[in-house]
Structure P
């Protein structure tokens, strides 16, 4: 058996920036163990397996794996998969629905002047949920830092992350994940990883942030662009602000040499906080996977 795979860079407008993603087509015959083995082989932060895709209904069913585990939802796999699936199915509309363990994710597609799909924005499948407050010293230790700013908490819009603010860009750049500290203070059963952020400035009502995400227990020492963590962060900041809507521009991956740019919006809807994230997608490779 052989299956087509493609790779792309997500949350960027140029190759070799953003977060690389592998997407395997027609993967329904594969069992979970095979998918996990293939994700380890690609050794990217995530690999998407497209079990079914239907042009007529503009829907697809996907599963998402890191090199170490399956995720119920993740941001850059949904954004990247939406663009690649829309391209190879020839979707003519501006929406594609992606079904996954966390629920249905609606992707809004963006096209260039030649009608090629070049970007997507997704709304997280679940409203923002605020989890427990974490030990600040323990979280600082996970990042190899002497301290964080304020409280660290668990936040989720379908996948839980530890969220913590640091003082400035220099502190953020100095962070280094400590796997032993993660095992003690932030096990994989509690959170996918640790998402650090610092504030840069606010312009025209849009706050600019810089972030880094570490998930060494999930096989991802550092991720260059993490949609699920940034939607959780957007939900947390709206929750704390007490306003009706916020817009964020998030830079990530700078320290890794893979600059990424994510557009995040959070709003209140029927008593809940909903969050979207979007960005550009650039195809990179296509090939055959032999099994």
Structure Q
């Protein structure tokens, strides 16, 4: 039986998992994402160490690597990633050369969408949008049954203007990512309460407990997300919008304010179903594994 390692490089954490050919997650290991690693050297080293640990359990036949930002996926290049500070970095080749194992490469959001499209919440839809909310925000656009990337530039909804008040890593102010990402919510809560390092999971628990500061942060973030969804719905008319990432664990507490906003603001537009990802925060892991097994099939 073949085994692959799924690696999802986020702005704050590298998530990795050993996965078998039935897409069972055998083991997981997470590590901090190296800061300001503009050459990718430290990130490659961190991933190689994770792979080496998994290799003690099983022979690793391929790697599925997902990263954020604007990518040239066929060439294996990260054109730009604000949260990782990468510019035109050939990360796929750097990793493959370091570990001498085949590496499948994809955008973190589109890779997670592969899992939801093949066997998840978007399986029944020809037209859907997948939005995982993490340190950054982007969208996978499923149009006429295909994930469309426009040579890697499509789906960067984290940088649409939702009239937010915080500066963004892209250099502008008002972006969705600076209003609704997990990092943005933690920063907003710190600014209002003075309490640092409060996670979105903790903010969610405070919301359910009736904390007014947490509720304000939650309302601001979901309102900004709803405005972004309104734009996407008007332009792309999805049947379904699927939300993943860490905030997906909040379920209806996250979906309801977005749904209420859309119910009151949409007029002629098709109103999509709002769903939580079938794989929740693990969609990226399963999608990475799928790409890795696809690579092994091609190699046969």
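Identify the structure, out of P, Q, from whose coordinates log10 I(q)/I(0) by the Debye sum over Cα atoms at q = 0.12, 0.16, 0.20 Å⁻¹, for residues 68-203 alone was calculated to give -0.56, -0.92, -1.18. Write down the numbers at each step before the final one.
Numbers: P: -0.62, -0.90, -1.08; Q: -0.56, -0.92, -1.18.
Computed on structure Q.
Output the label of whichever structure in P, Q has the greatest value of distance in nm of label points 7 Å out along Cα→Cβ at positions 12 and 260. If you can, show how the numbers build up before the last one.
Working: P: 1.0; Q: 2.7.
When distance in nm of label points 7 Å out along Cα→Cβ at positions 12 and 260 is calculated for P, Q, structure Q comes out on top.
Using Kirkwood radius over Cα pairs in Å, single out the structure from P, Q with the greatest value.
Q
Comparing distance in nm of label points 7 Å out along Cα→Cβ at positions 44 and 220 across structures P, Q, which is largest? Kindly include the intermediate steps, with their values, before the conclusion.
On the way: P: 1.2; Q: 4.0.
Biggest value here belongs to Q.
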To which of P, Q does the computed value 0.15 (FRET efficiency 1/(1 + (r/R0)^6) of positions 60 and 244 (r between Cβ atoms, R0 = 25 Å, to 0.05)) belong?
-> P
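If distance in nm of label points 7 Å out along Cα→Cβ at positions 76 and 124 comes out at 4.0 when worked out from the coordinates, which of P, Q was used?
Working: P: 1.8; Q: 4.0.
Comparing all candidates, it corresponds to Q.
Thinking of P, Q, which structure, once helix-only ellipticity at 222 nm (-39500 (n - 2.57) for each DSSP H run of 4 or more, over all residues; to 500) is computed, gives back -12500?
Q
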Here distance in nm of label points 7 Å out along Cα→Cβ at positions 84 and 100 has been calculated and equals 2.4, so which of P, Q was it run on?
-> Q
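No lab work stands behind these numbers, since they all come straight from the coordinates. Quick caveat, the model's predicted, so the values are computed rather than measured. Cβ atoms are built from the backbone, for glycine too; each structure is taken alone.
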